[in-house]
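What follows draws every value from the coordinates through simple rules; no lab data is involved. Given the structure is predicted, the values throughout are model-derived calculations rather than measurements. Cβ atoms are built from the backbone, for glycine too; each structure is taken alone.
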Structure 1
C-alpha cells in the first residue's frame with residue numbers, strides 16, 4: 001500500500017461540499033421542509049416504509065441515537081409516524097405520511113441534478129470504478145466496526 005493516502009480526507013471534504021450544494025439545490029427547488037440528512041431518511045422510506053428503526057439505521061448509516069432524534073423532529077414536522085405493534089409496545093415501525101410521499105418527485109429531481117454535478121466529466125466506466133472502490137471502503141469500515149462491537 002502507498003505510504004501516504006488521502007482517501008479519508010477527500011471523502012470528508014466531498015461530504016461537506018456535497019452537503020452544502022445539496023442544501024442549496026433543495027432551497028432553489030423550494031424544498032424547505034427537510035434538510036439533506038432528513039432527505040436520506042425519506043429516500044429510504046420512499047423505497048420501503050413500515051420498517052424498524054434498526055433497519056432504517058442500517059440503511060442510512062446513521063447511529064440509532066442520531067436517527068431517533070431526527071425521527072422525533074420529522075414526526076413533529078408531519079413527515080413520519082411511529083406505528084406501535086399492538087402486541088409488543090417495544091416494536092415500532094416507521095411510516096411516511098401522505099405529505100412526505102408527495103415530496104418524492106421534487107427530491108428526485110434535485111438528486112438527479114446533484115448526480116450531474118458530482119460526475120461531470122466522468123465516463124460510465126470511471127463512475128463504476130469509483131463506486132466499486134467506495135463500496136469496498138464502506139465494507140472494510142463496516143466489518144471493522146462490527147468486529148469492534150463484538151469484541152469490546
Structure 2
C-alpha cells in the first residue's frame with residue numbers, strides 16, 4: 001500500500017505455465033503431470049483478489065522460481081530507475097530466495113519485508129531469512145517500510 005500511496009513502481013510477478021507443462025522445470029515435471037499447477041487461464045495462475053493490480057502497476061509472468069529468469073524485470077527496473085528492490089510474496093525458500101539472490105547478482109540492494117513473506121512453515125521461513133540476512137539482505141517489517149522510503 002505504501003508504494004501505491006507514493007506512486008512507486010509495483011510489480012506483480014506470477015508463475016504461469018502452459019497447459020501441457022512443457023515449460024515446467026525438471027524437478028517439478030512429475031508433480032505437474034500428477035496435478036497441474038499455475039496453468040495459464042486458471043485460478044491457480046491468477047493474482048489473488050486482495051493483491052489485484054491497480055492502474056499503472058506491472059504484471060510479469062514467469063516459469064521459473066526467480067522473478068528475473070526469462071522476464072523483463074531487470075530491464076523494467078533499470079528503465080524506471082529503481083535502485084533498491086523490496087521483496088514480498090510466498091515461498092521464502094523458493095521464489096523469494098531465488099529472486100533475492102538474482103537481484104543481488106544484478107547489483108540491486110535488496111530489502112526483504114519479513115512479515116510480507118511466507119513459507120510452508122515458520123521454521124523453513126526463519127532459516128531462509130537468516131541465510132539471506134547473512135549475505136547482506138536487509139530484513140525489515142512492513143511497519144518500517146514507510147520510513148525507509150523517505
Computed -7500 for helix-only ellipticity at 222 nm (-39500 (n - 2.57) for each DSSP H run of 4 or more, over all residues; to 500) - originating structure among 1, 2:
2
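A value of 13.1 was derived for mean count of other Cβ atoms within 10 Å over residues 5-12; which structure in 1, 2 was it taken from?
Values: 1: 10.2; 2: 13.1.
That value comes from structure 2.
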Comparing structures 1, 2 by distance in nm of label points 7 Å out along Cα→Cβ at positions 61 and 85, which one has the largest value?
1
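For which of the structures 1, 2 does the calculation of FRET efficiency 1/(1 + (r/R0)^6) of positions 21 and 141 (r between Cβ atoms, R0 = 41 Å, to 0.05) return 0.60? Write down the numbers at each step before the final one.
Details: 1: 0.95; 2: 0.60.
Derived from 2, not from the others.
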Ranked by mean count of other Cβ atoms within 10 Å over residues 13-20, the structure on top of 1, 2 with the greatest value is 2
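Name the one structure among 1, 2 that Cα Rg over 2.2 N^0.38 Å of 1.20 was derived from. Don't skip to the end; give the middle numbers.
Details: 1: 1.20; 2: 1.06.
The correct label is 1.
Supply the structure label, taken from 1, 2, corresponding to FRET efficiency 1/(1 + (r/R0)^6) of positions 37 and 53 (r between Cβ atoms, R0 = 25 Å, to 0.05) with the calculated value 0.95.
Structure of origin is 1.
Rank structures 1, 2 by distance in nm of label points 7 Å out along Cα→Cβ at positions 29 and 117 and report only the one at the top, that is, the highest.
Top value of distance in nm of label points 7 Å out along Cα→Cβ at positions 29 and 117, among 1, 2, belongs to structure 2.
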